[in-house]
Each structure stands twice: as structure tokens, then as C-alpha cells.
1. Given structures 1, 2, which gives the highest value for distance in nm of label points 7 Å out along Cα→Cβ at positions 15 and 303?
2. One of 1, 2 was used to calculate helix-only ellipticity at 222 nm (-39500 (n - 2.57) for each DSSP H run of 4 or more, over all residues; to 500), giving -10500; which?
Structure 1
């Protein structure tokens, strides 16, 4: 019997198109002898095609496991995960708590900082109360501005003066009520993939060398001109440090299944900072999550197998929990 895998893609998010590209890559990597793929497309307006998953145990008999390939809001933030929990369906990736925490860059950074993990200094502002002068006084320039809950570098800006900062705040506030501003780090961008439930493992890290001033949305998905170095050309000691911190961050936010942890390496001095963690990382042809595992010895098709295995293992473990007295 083939395992029936529901692949969710699209969604009400600024990362809608990236989600579709990721989902197609995932589907192509699935062994047709092992899996029957069921496509669930969510429009930008939130309409499910061909139909929604019913949030009731036993109400979706045609689905064995769900693979959400939904980036950003309403997909990576715990909302879809909550739906799948109500439906009592196994699903790939982090649960409700981990998804919500990791999606909110501010909360994620606060948890990491409390655990003693290195994160870049940042401040939070809210739509309707944006204050460029306060950020300018705290960090000077340049400074990065981001929506707190989004990914793929959508609406991320690097501001060099007051005019650019005010524009950056207004742009970020269009995509989220909560906006983050943080000190710009001069250095290198590293990433590390993590896989597992109770015993997570980290891949070899990679390095992103942007073709622009930073690795923005265009550089990621349109220009196709950034250099992607897999594995990263860094010392063995720094490699060990990146892998260790990636697993520690993963555990702190209670991730399961998979995640990609992004780092900033400040120069000179090589001080390492955790930048963010993505619970549903990109799976496009250029995405680093599968490429890092390939370099670590886990080919893309086997990676998909492992993610589905982890989803089924976690679901079996959760079903041992009592929900009534």
C-alpha cells in the first residue's frame, strides 16, 4: 500500500509563490512507488482547492500524513499546525508551539537570549507607533528592519539614513503589526539544517555570498546570482560551533521534524550570532536545506522519506497522551 501524502502549498502569505515552487520540488523527490501524492492548494485569499482538511479526528480517511510546504503567515506560524492537530493527522515539521515561536523573530530571539545563546541586539515597534529616531539613537546606521512574522526576506530592508529607515519601517509594517529593527552585522551569512525529534542532528553548514548588499528576496528567487557554498569554507572549530548552536537553538524552541538555523558571523573577530530559525525551510531547486543534507550524505529523496518517518513517529508518540480523565 502506498502512503497517501497530502502536500499543502500556496497560502495567504507574501511567500505564496515560493511555497508553490518548494512543493513541486518536494513532490518530484517523492518515490512514486512508495507515495501517492494528494495536492492541496491554498489560494492567496485562503480558499482551499480541491477542498479543505476537516478539523475532526477520522474525518480525512484518504490522508495518511500531511506535508505542509507553506512558508510564512497562516502556514509556518502554528495556524495550519493547529488545524492538523484538531484533525489528528500526522504532519511534517514543528508543532504549534515551535511554529509560532520561531515565526516570531522577537520571541525566538528572547528565548535564545534567556538560554545564553548569542543573538543580535534588536528593538520591537508596532504599526501605528513607529519611531525612527529611537532606533537611530539606539543603533545608528546601518540598521536592518523586518516584519517580525515573515520569511524569505520579504519586506526586509537595510537602512543607511533616516529617510531609508522611515521607508523601511513603513514597508515592514504593511506585512506585520510587529516590526523588528536590529543592528547591522558586517560579516558572513551561514546556515545549518537540523533534522530530528528527540535526538536532532545538524548538517554541515553552508555559506551564502549575496550578489547584492544583503541576501534579499530578489537575490534569493529572482536574480539567481548569489553564491551558495556547500559546505561552508570555515574552520573545523567554527563548523562544530555552528552545528552545536543550531541544535541548541532547535531544542530551546522545541522544534521537531526539521528546521534551518541562520547565522551571522561578525568580522573581524568571528563572533557568531543566531539570526533566525525557519521551521518550514525552502525546498526549491536552489534551497539550502536539502543541499546541506545532500553534502552531509543524505540525498533529497531520502530526506523526504526521513521527514515523513519523523512525522509518523511523533504522531504515534503523541497518541499515547491521555486527553480525558
Structure 2
């Protein structure tokens, strides 16, 4: 989705941030407009994205934020052609996961599930968000370590009123094991995942064939990660049960679940599911490590995860961290 007028000051601010780091910035024609939940018609959006993906001088594509309807252009992206081209970074999260997944599973590119462009701050950067630059500027083969954040944010930012604002990280972070245990645990595999609202819609299509991805990487294992932006417990359970029926959870090394922005409003009761109840209902039978409340997704800050690379996850009560070999 494009950026409406009331957020242009924030957009200008974060572009200034990129230029201050020495990057050249090229804006797309779809960047600064919104019409019916998208930035332009599907043909124009697909043409522009294809142009950036194929342009030899473009090294990274950083949309301002996610959106709603990236699925609309999937069939207009030539993933077979992209598989023969020099890859580049495609960065962000939310609806951008719709593009991350096939870029990795069909084109073979490593894609970066990371903070969106609009979340970068010059005046109040935080260590977790800033780790993205360790990945974007790393050499091939480098190992990047990211620890869990110290605190996270619960209230949304109002960048229309405060264009230069950073995150307000006030609530202590604690990753948790779904089985309730607190003993240390470690697992590794190739990362794949994204925003559940969008990637779950790809299941059963060529654009979201996770069982095939798992099969291709049987020797290294696969770590599936996801986060939910808006799903209430019953909707969350339904989405996960649907993926279970489509074999997404078979033969995984482990699962990472990001913080949910709806969790605090859904504590559960004797007659209603809680957020954790929903996770246990759909995933509790799996005999693999499952870590939830991880720094992934719509409740900032978040670690930057590279789809397609081998990662090791380490959980303990003292320290939790993810290491990725790029």
C-alpha cells in the first residue's frame, strides 16, 4: 500500500535516514498514493515491482509498509525469470510476506522479513531494529547473531503527528516455550514464514508450497515462523488448523511464533479460548520445539529473519537468540 499525504513527512524523514547512511534512493511512482487499499492498479504495481526486481543497479527494495492485496499481483510476477537473475534484498513484513514466500520458494532468493522502511528512526534507534543493517551490509557467508529485545511496545505510533518519533519500548520481553517448560532448548533449520493472515492464503497454491520446501531441505531441516496482526483466538486456531491439514507442520525442526497485537485483549476464560489456548489447540500435538512471544511482526521491535538461510535458535531463561548464516 502506498503512503497517504498525512504520512509524507514521515516518509521524507526515513528516506533522509537512508541517504545519511550513504545509500542512493530511487522512489517508485506508486509510493506516495493510496486508492481503494492499494497504491495503484495491479498492472502498474506489478510492472513497477518487476522493474525494480530486474534492475541491475537496484540492490534492495524497501516498501514503506505492508498492505492488504499483494496477492493481486502474484500471477504477474515472473518467478522463473527471477530465478535466473542476480538476487537482491526484498525487505519488510506484514502483507509483504505474500511476496517473500514465492521469491524464496520459487525464485530461490533469500528475502528479509524485517522492520518496514517507515519504522526506521534517526533520533531514537533501538538495537533490535538496527540489526537489519548488520544483515544488509554483511558479506556472503557471514553469521549474524540477534538476541531477544529487552522491552517491546504496546501502543501504536502516530507518525502523522510525530514524523520523527521512534518506538516506546516499555514492556519487558520474554520468549516462552509453548509446552510450558523453561529448560534451555536449541534447534536449527532453514527459515521460512511471515504474516499468518497473508501466507496462510497461499497454502495449497504454487506460491506457498511449504511441504515441498521442507522436502527440498530435509537434510538441513526447516524452521517455520509466523506472527499474527489481527487474528482473534478462534480465527488464529482456524488458520493454523487449515495449515495443519495442508501438511505445513510436518517434518519441521521447530516453530517460532511472534507476539500478537490482540493477545492482551484476549485473556481467555472458562468458555472462551485465549491466544495461547489457540496455539496449543493447533500446535500442541507437535513433537517439536515451539517458541512464542518472539520478536517477530506487528508488535515492535522485531528481529530480521532471512527466508531461505540456515538459522539456529537458542532458548533459555537467561538469554534467547537467533544466529543466521547468510
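Just so you know, all these numbers are worked out from the coordinates, no wet-lab data involved. Here the structure is a predicted model, which means the values were calculated and not measured. Cβ atoms are built from the backbone, for glycine too; each structure is taken alone.
1. The structure with the largest value is 2.
2. It must be structure 1, since only it matches.
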